[in-house]
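Read the figures in this text as sums done on the coordinates, not as results from a lab. As the structure is a computational prediction, the values presented were derived from the model and not from experiment. Cβ atoms are built from the backbone, for glycine too; each structure is taken alone.
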Structure P
Amino acid sequence: MTLMCAGHLLIEDVPGVGKTMLARSLARSSGCSFSRIQFTPDLLPTDVTGVSVYNQQTSDFEFRPGPILSQVILADEINRATPKAQSALLEAMEERQVTVDGITHQTPEPFMVMATQNPIEYEGTFPLPEAQLDRFLIRLELGYPSQNDETAMMRAQLHGHPVGDLAQVCGPGDILGLQAAVREVYVDILVQQYIVAITEATRKHPAIYLGASPRGSLALQRLGQAKAVLEERDFVLPDDVKRLVYPALGHRIILNAQARVKGTTAAQVVDEILHGIAVPGVRADGRSRSGEAVTQTGVG
């Protein structure tokens, strides 16, 4: 869905659960170019964007593109780099371009940054600033696989890694067509008002120090359009929005000190907000205008 929305993905999980393999598999199956950037404390911005090198034969400077000028980029352990190196991603993620020595270079299309960070080990890390977190469309946690899935994974990798046999199922042009189809999905004004009511509630909740920005509203609307496409609909339902609120807004919310001391999580606050906002088209008895029962589910 992140790729369909032309957005960027932040995966926050422990090492060894397949974050790198997810990025490689996505690039391989979609026919997109792939680059991996290992973020370390000594990483320089030019290691990300590229550098101009003097060519003695032509007596001119030549631009050597960095790994950011690929279609699918894995920013591995992004919080281990200094803020200066992290900021090298900001222009590319938001403006779809990089500027080196005053010259602007456009990123290829489609373009997606998949960043990872370890939520357990914070020693020697530089937490992502709110401005950079806000540029990620979704934050996900993969979690550990079930026992059956882990056993199947061991069996599949007994003689080699299956990613080598992964076939391409589409091309970059197909991805761009899918992104155009997502933008054409109809979003009713009532659904838009529902999205705005949710983001507005994050700004006024007593447990939240900083709520979601208008970029969060736009992200929630676009994700709802992508979910509608996946379910073969040309319109967005309020249920699409409810299921996507926490992945889209959870990393844009900063809890205040009192809430953190009490052990309150962003997921609990989002769930409370969802239960306090009326769903469009639902009557007071919990049924839709057509008479069908409507479930009031939260982020769980």
Structure Q
Amino acid sequence: MIEYILLIAGFVLLIKGADVLVDGASSFARKFGISALVIGLTIVAFGTSAPELIVNLFASIQGNTDIAIGNILGSNIANILLILGISAVIYPLAIQKGTVFKEIPLSLLAIIAVAIMANDMILDGRVSSELTRIDGLILIAFFVIFLYYTFGISKAEGESEQGNIKERPIFKSVLMVIGGLAALTIGGKLVVDTAVLIAVNLGISQAIIGLTIVAVGTSLPELATSAVAAYKKNADIAVGNIVGSNIFNIFWILGMSAVINPLPFSNLLMRDVLMTVIATLLLFLFMFVGKKHHLERWQGVLFILIYIIYILVIIFQ
């Protein structure tokens, strides 16, 4: 029982730490005249994916590669099927043309790239498959290109609604950054250690724990952001948050994890890569089914049902 309490405590520290870190860093940056645009593209973007990043860093350093891979694949599947599904049920989401034809295909390209890189057994005839350090560096290079593209698009569109950043005294901002980083570090270690312990006690693989409990737990910031955005009828934030997070997770976090420690890919994990491809492809196809460039309520319900079936399959398989 104590490990479940520690796991929940870890998630609370991760989520609260990311929130405090973003607020403190944003206030600090604004104090020095850094634009809201740059803050949104860097600090806020990194902050919302900080839980996944910290969990993966600890998992990779400790050699728990199944949790590192399962966390990213599970988060991306949950982001589309569960979080976008819930958001669409709350309020049908109108999606911009740029997101339909650029960001969603880019997130599809990201997971297809991983599927190719992690298929050494089939493509090269090797004894085992893994994401190597070179693969990780390639993914990070893609991430740099994505950041450059995003910055260019945002610059062309002008400043967004990031101007409501609260300015605090520099000393308080620095304390918030330090406190946020400390909470993320402690929370990340708690989540990885207790997840491994739970997997051992239940006699199940670390990959399943990573794909389910850890993945959904680290996706809670995205769930809160997208659900509130859908309730406020702000579809751009609800969808952009998820698609951007999925691209970030693959190119940056999985790339970083592979650079720290090469990630072995089992045949079972390829099933989850395929599921991520299917979920992303479904999202793209749904943009042309029913009301064009909209994610409707019935599609959201279908997403949630598919996610429930997927979870049941990996648990009982």
- Read-out relative contact order in percent (Cα under 8 Å, 6 or more apart), computed value 19, structure in P, Q: P
- Taking mean count of other Cβ atoms within 10 Å over residues 142-149 for each of P, Q, which is largest? Q
- Query: Which structure, out of P, Q, was helix-only ellipticity at 222 nm (-39500 (n - 2.57) for each DSSP H run of 4 or more, over all residues; to 500) calculated from, if the result is -22500?
  - Reply: Q
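Assign the value 18.9, 59, calculated as Rg and Dmax of the Cα atoms in Å, to the correct structure from P, Q. Don't jump to the answer; show the numbers that get you there.
Details: P: 21.3, 79; Q: 18.9, 59.
Matching structure: Q.
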